[in-house]
1. Consider the structures I, II: one of them gives 23 for relative contact order in percent (Cα under 8 Å, 6 or more apart) as calculated from the coordinates. Say which.
2. Consider the structures I, II: one of them gives -0.59 for log10 I(q)/I(0) by the Debye sum over Cα atoms at q = 0.11 Å⁻¹ as calculated from the coordinates. Say which.
3. For mean count of other Cβ atoms within 10 Å over residues 52-59, which structure out of I, II has the highest calculated value?
4. With distance in nm of label points 7 Å out along Cα→Cβ at positions 76 and 228 coming out at 6.4, pick the structure among I, II it was computed from.
5. Match the computed value 2.5 of distance in nm of label points 7 Å out along Cα→Cβ at positions 164 and 188 to one of the structures I, II, and report its label.
6. To which of I, II does the computed value -12000 (helix-only ellipticity at 222 nm (-39500 (n - 2.57) for each DSSP H run of 4 or more, over all residues; to 500)) belong?
7. Who wins on distance in nm of label points 7 Å out along Cα→Cβ at positions 36 and 212 among I, II, i.e. which is largest?
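Every read-out reported here was derived from the displayed coordinates using simple, explicitly stated rules and does not represent laboratory data. Small disclaimer: the values here were computed from a predicted structure and weren't measured. Cβ atoms are built from the backbone, for glycine too; each structure is taken alone.
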Structure I
Amino acid sequence: MHETDTDTPELRTLIVDDEPLAVERVQVICAEIPAVRVVGTASDGAAALRLAEKLQPDLVLLDMTMPELDGLGVARAFAAQPQAPVVIFVTAHDHFAVEAFDLEAVDYVLKPVSADRLERAIERAVARRGQRRQKASRYLDELWVPHRSELLRIAVSEVHQIDAERDYVRLHVGGADSGRSYLLLQTIAGLEERLDPEQFIRIHRSTILRRDHIRGLRHDGLGVWSAELVSGEALRIGRTYLARVKAMAGR
């Protein structure tokens, strides 16, 4: 395990899971992480909220699926508090990632939990610590996508194009030569609302582009315009979005 800065206080940590063996496993891992001090455990969402009110944890390691009040419900309750704890979801299910990060969870760890993976998540919690959430941006700065047997964190700044594919979006990441893309269960309209309009612009009902990926605009005649990308590719601009795209160019 990595050493932590001795000037950094431990994160008072609450573990929430309805499976006793899962709680025990996370406790064992946390005992080896200097940045963490477990101050309590809870086996359901309602108990988690009661304990959190008394214990004032800095960090909550939160299971997603629990009877009655689930992990998302607990996280929403925390998000409404002025001094909310940092939340890391620890779950066997990968399809709640979008909802989790809409609630500003710092990470999303899949079971079975490995020590290295949980430690990396807690390092992110340490980095997040001290940030005030009252004025947090409503725009996303990262996305989490299923990739093989884990969830992959993608900085929004790495995404240059987003294409709609039915109920999914395809995120195009990196330079033109990398060819990486990932599917995310999210509508393009829903994702557009969470992206900073100073950085991204929708040019078509099926396409969002990062503004700095657009090299220029081209008039193809008969009122048809295309966006020329830094990669050399040209994408047609939908008529519904043309005025907004031209306004970006001061036209």
Structure II
Amino acid sequence: MIRAIVFDFGQTLVDSADGFRTAEKETQRKACAALGPSACEEFLEIYRGIRSRFHARSDFSRKRILEELFRYYGRKPDSALLERWETEYWERIKATTRIFPETEEVLTALRVRYRLALITNAQGQTETGKHRLGNYPGLMGFFAVIVVAGEGGIPAKPDPQPFRLCLDQLGIAPGEAVYVGDDWRIDVCGSEAAGMHPVWLKHRSLWRNWPQVETAAPVIDSLERLLDIEHLFKGEGK
């Protein structure tokens, strides 16, 4: 029996896709200009390689990624400068993040029948407790439990610990919880490994190169599909 529905935050409850793309381009432009013309010839290949390695271990800090990039080019990173760039990065994302149109209506309906919780990665914001979900107090009020993984000694998703911590705080078994998220590795695989029932949200409003993988998890294109969640786990609407 499903007793709780647990959500990811970014690209699950809110749309930050345009903000991430814009912030990423701005950060790349600043770094390229600071490193000089000789670095810019191969800059994107090197930058993307470093970024991929950091993301693979769920480290999303632009400051740490850029520190590694500067060291690659034999340059001593200016910590204050990179901190400012990271602040500007998250401010850009904050300014362009929008709650998906159906989010609040769906959460309102679901909390009548289920306990709701949220597990989100810290994503490298430089100050503990500064995760951008704090900009949406109306959303935070829907959740009985909120776990920000990647800070406070809690490892980032897909490590099973944040999922288990959330379940312990809810007081339920893994098999009694559904986890809804947009990221195949972090959300779907992570929650499944913790014993939960994953739902993969590929929101219809997002332009994205989704991984081409086989999965038994239900795949949905809108949060509204969760309103009939029992059918998702009867093989309907996958």
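1. Answer for the origin of the read-out: II.
2. II
3. When mean count of other Cβ atoms within 10 Å over residues 52-59 is computed for each of I, II, structure I gives the biggest number.
4. Source structure for this number: II.
5. Working: I: 0.5; II: 2.5.
Corresponding structure: II.
6. Values: I: -7500; II: -12000.
Of the structures listed, the value fits II.
7. Greatest value across I, II: structure II.
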